[in-house]
Every structure is written in C-alpha cells, then in structure tokens.
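Multiple structures are listed underneath, in structure tokens.
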Structure P
Amino acid sequence: MSEGMCSPSYQPFSPPSPAHPLGTDPIGRDFLCVLLSSIPTSLEVGVVAMIFSSLLLLLSALLAMNDRASKAFTFITSSLSGFPRFAFFVFLSLIVQLSPLEIALLVSFLASLAPSKAIHFKARQMREENFFLASLASGASAIQAFIRHVPKNVVDEVLKYSSMIASIAVYAEAGLAMLGLESQGIPSLGKELNLILNTPGALMERIAQIQVLVIVLTIIVISELVRKTATILTKLILPYYNDIS
C-alpha cells in the first residue's frame, strides 16, 4: 500500500467533520485515511519480527545439540552483546534507506541476542536430562531427540521472548520513521508523526495535538496486540506437542 492513496486534496489541519472524522494532516490529506493505510505497516513489522525472532530462538536451541556449534554461538552472541544498536541504525541509514520489513528483521536479530543465550543454555541443560538420554539410548539421533523433546519445553519461553521482541520492533519502526531514517513510499505511523512534529506551528493547532495523541495510542495498541498473541499461540501449540510426544 503506497502513500499516494491518501492524496493531499484538502486544506491543511481542517477540523473534524463528517467528511474527515479526524480532520486533515499538515499537507491536506484525510488523517483517518493516512492512519488506516499506515496501520498495516506496523502490524506487518510486528508479525514478521515475531516469526523471525521465534525461528532465531529455536535455532539457538538447536545449536546446543552440537558442542562446536554451541561454542561458536556463545562466542558470537557474547561478542555482539555490547553492540551499539541505535548508532548502527543511524549509520546504516546514511548508507541505505531501510524499509519497514528490513527494520523488523534487523531489530529481531539484535533483540534476540540476549534471550537466545537463555534458550540455548536451557537446551544444553536438557541434553543431560533422563528423557533426552533415554531417547539417545533408544537409537534416536541428537536431532531426533531434539525434535521430540526440546521444542515443547522451550516453546513457551520462545513465544514470550518473541512477543516482546515483536513489540519492540513496532516501537523501533515507528521511532526510526519518526526520525526520518526509513525509506519513503510506504505509509507509516512514524512518518506521519514526523510530518506533524516538523511542521512549523503544528502543535499550536488543537487538531494536530489530537492527531499526535491518536498516533501514539495506535502504536501502543498495535504493540500490545502483537504481544498478546503469544498467549494464544502458546495455548494452541503446547497441546499439539503434548499430543505428538
């Protein structure tokens, strides 16, 4: 969905009316149209971040099955633990304009570093548990034992962490867009917030104050909506693993 669908066809900062329930923005676009066209971007960022971080966290558990892979994983995550993330995004934006999807992937990767160490450590501990050793003794490979036992024992933590990371990604995308560090052409709540805040005298207008509040509340609601999905997913996935194990 492009930014052009809400064309600047009206007077800037027109008050709410039947035609424009939330008024118009600084360049004369219907604010409700801009809001509705921007929400899918934040939802996409949250969903992509949750899926990608879940895969990364499960991968960190899988790497615990091999000693060499485990040592390499520990070295890499420890080396990147103090990585300056905000400075990285600012520097990267000077080279290339990041899309919301790229921001979601990068934020997911960086935010997954710390929780992946916890998941990895728990998976290593499982290698010493009787149920895991029994699977190996019965002839199962380490990968087969992993598939049989590890996911169901870490899925609740994976979803808990990934939902938090998804929430962070929603805020990060909006914040980076607000700072002008996101590529153009895709509607975004952060971009609209940037437009209002950088329009001279905008915050003196009552309608602009309302629009800023609406954007902030929308970002919070989307972030919480994405985060709460972990509870639903846990209730759906855990019984499935219990049935097949």
Structure Q
Amino acid sequence: MTYNIHHGVGTDKRLDLSRISEVIRKSDADIIALNEVDKDFSRRSGYEDQITLLADELNMNKAFAPSVSIKTNGSSVKQYGNALLSRYPIIRQEVFHFNFVAGLVEGRSLLHATVEVNNKPIKIYVTHLSINPYLHNLQTNYIKQAIHNQSDPFILMGDWNMRPGSRSWKKMHHTYKDVWYQVHHKGGYTYPSHRPRIRLDYIFVNRRMEVVDAEVMNDIPQASDHLPLRAQLRI
C-alpha cells in the first residue's frame, strides 16, 4: 500500500497519528510506503518521530528516508520525508537525494530497501516527486536509471504528483506495470480525500510481479488529504 499521510494532520486540521495507524491496520497490507512523514520536525507534528511511533504501534519493521534535514542549534536534526513499514524483515536500505537545484526548492528523495519475503529478496522503492514539471522530469529519469538493471522483483510506490497519460506516466508505463491500470484502467482517484477526483498516488512493479487486484481504500478519509492505494501482488 502507498499512502501520503500529510504528517498525520487530517482534512479537519487535527493532528491524529492514531487515525493513520488505524487506516494501515484496516488495510491488512504487508508492505506500506508512506509520504510526508515527520521525524522530530516541528510543532505541526508534535516534534514526534512518526515512523517509529507507527512501527511500534503496528509491530512492523521500518525504514526512513529524509527529503529535508535541518540542523538545530543543538545536536538534533529535524527531518521530513518518505518511509516504509513492513511485516517482513528489511535487510538493506539506502537513500538517494534529488539535489538537482539545491537550496531553491523542497528536497525530494528515493528510499531503496530490500525486503525478504519467504527467503526471497524484493526491492522496494518509495518516493514523492516534485510538482514542478522540469524537476519532475529529472526525478523520473533518475528513478528509471536507478532501477533499469533491477532483476529482482520490485515495487515502486509513492505520491508521483502526475496524471495518467502524462509524459512522466508514459515513461514509467512503457517499461513497468501501473497496478491500477492493469486492473481498472480508469478511476483510482486518491486526491483530495474528501472528494477524490485526481490520481496522484501510484504503485509500479516489474515483470517479476503479477498484479492480482488494486483498490483505493476509503477508511477514515479525514485522516489525511490523500487516500491510500492498495494492491495485491504475486511473485
């Protein structure tokens, strides 16, 4: 499942990470990509380490990839970015930063993790791309280059800030499977959560993965400004 959690602040402007936890629990998903996750970031999220709180609450393994890191006057660092929760062991992780125009725009990143499922490695990628068309194109090209030699089964998830049929979507769909498009073609709207009419959140897989089903989850829509997208996959 992929889910932009808006740092736990819902459409009612209320910070409540327990609602995010409940959405994830109800989904019964095994591997969850999260966007807009705070780690000791600011008062907006109570200076909490959100991915650790969620992992502890759900009894899952975790990985975190900061897109923005700000050093404070002390020794601590405020961070914001992408994260991963998994019922399966996470045996490796690394972070790639998209620093194409440093200092001028919000930082973006790609989390790359290896999850071991029944003694088989599955590569998981989590990202959240820019709304700027020029940067979005650079970021999409970077991701394609990073994964093009990947022979293991992989899942690429996140908030792509793009529409189906766009240039970036065609670049991905030409080589990889858009799980929603494989099953439904139309719909799949995840934003805004109270009245979804845009598809911004995607799950892509390579040919090593079979798409069984895909659905947009509508449990507790006020928990975030996005709805989560869940897919059932078979290796």
Structure R
Amino acid sequence: MQGGLVTLFGLLFGSFLNVLILRIPKEESVVFPASHCPSCKTNLKWWHNIPVISWLLLGGKCAFCKEKIALQYPLIELITAIIFAIVYLKADGVTYAVVSGLVFALLLGLSVIDFRYKAVPDSLNLAALTLALFSSPSIVSNFINALLFAGGFSLLRFYVSYAVKKEALGEADIMIAATIGAMVGLKLGAVTIFLSAIIALPVFLIIKEKDFEVPFIPFLALALFIVYMFSDFFNEMLVLMYG
C-alpha cells in the first residue's frame, strides 16, 4: 500500500517535473500561466493532465489543435514513477523514500536540461542538494560528507583547469558532487565518480566531433542511482579490495 502511494506520488511529481524541465531554462514561471498546449496555447482541462493516461487517451495529440504531444511527457512521468518505486524498496521508510525519490527525480530533470540546453539551473541543483541532506536519518553526517565532497571537487577543479589551461568542472558539478557525498558518503561517492566515467567512456569514444559537447551530469546522476541502489554490493567490493 505504502509503496503504491509512493509510486503514485512519483507519477504526479513526474508531471510537474515536465513543467520544470520546459519552463525553468526559459526563465518562465512554473505556476503561471496554467498548463497549455505549446502549439496552440490553449489552456488544458484537468482531464488532459492525468499523467500518462491522458497522453494515451488523446493518442499523443493535443485535444484542441491535434498537434503531436512530445513523447517526453509520458516518458518523464513513467521514469519518475519507476524511480520512486525502486527507491522505496531501498530507503529506510516512506519519508526517506519520498525525499530520496525527489533527489533522483530532480537529477533526472537536471540531466534532461543539461542534455538539451547545455545548462544546469541552480534552483534545481540546490533543491536536489538540500533534499539530499535529509535523505537519511544521518543528517549531520550527510552535511559533512556534502561539504567534504564539494571541497574535494573544488580543489580538483583548480588542478584540472590549470592542466588544461581553461575552466573545467563548473559550479554545477561541485553542487552535484555535494549531492553525491550527501547521498552515499565519501567512499561510495568516489565509486560513483569512477562509475560515471566508465559509463561515459563509450559515449565519448563514439562521439568524436570536437564541437559536440557531451553533458556529464546525466552520467553522474545514473552512476549515483546505481551506487545508491546497490550500496551493499559496492561496500562489499571495497572491503574485498582494501580490507
């Protein structure tokens, strides 16, 4: 029952996440105007906004102008619901499941925005970081880990920037690093960074165009989710490797 409610909340939040993804990069209000068709600008009725179901019943088209509705809408809603459902199985109670689910949902939104606009809104990034501090009962430890990981990334930023003779690892990456530290701690945070590089490597090898900038936040977010969900496995691996 609780798992179903958490999943339903994730589905509903996924609908709002679409609003955040589409409006925040354009510096538009996420409250006004009301939900409307991006093509004909007609305000939608409440039954046009039922996550996934409305898209299916409308055949993926606007009820008014019949323009196609992007597949992104139901996909983001479904993925967000799945995130909350899976996190519920891992988190220590409903409250922490919802908070952690929100962190990963916001990271999903940041990943989509980063991929589409090559930009990372501070509002969503800070929201994810703030929620990450409360993702488990160890709030003080989460805060300390966030500070340490952010500090480590800041130091790394100076070295990398000096080595490549240009700005590297921006402020957004430092905030993501703090979120990683808060969610999984220092040791698993290091594993997360390493895993993100492994996941990203094939993409960087395939895409060799110098002018194409590959966003890295999606890889960090995916790696964090994997390490968070399989933290016991990765901890065991660390014990076997380093004792």
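None of the figures in this text is laboratory data; all of them are computed from the coordinates on show. Keep in mind that this is a model prediction, so the values were computed, not measured. Cβ atoms are built from the backbone, for glycine too; each structure is taken alone.
By the measure Cα Rg over 2.2 N^0.38 Å, for residues 21-76 alone, tell me the structure among P, Q, R with the highest figure.
Details: P: 2.07; Q: 1.25; R: 1.10.
Biggest value here belongs to P.
Of the structures P, Q, R, report the one carrying the highest value of percent of Cα pairs over 24 Å apart.
Details: P: 55; Q: 40; R: 50.
When percent of Cα pairs over 24 Å apart is calculated for P, Q, R, structure P comes out on top.
Determine which structure produced the value 0.45 for FRET efficiency 1/(1 + (r/R0)^6) of positions 149 and 189 (r between Cβ atoms, R0 = 41 Å, to 0.05), calculated from the coordinates; the candidates are P, Q, R. Please list the in-between numbers first.
On the way: P: 0.45; Q: 0.75; R: 1.00.
So the calculation was done on P.
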Cα extents along the principal axes in Å, for residues 141-180 alone, calculated, reads 50, 17, 6; among P, Q, R the input was structure P
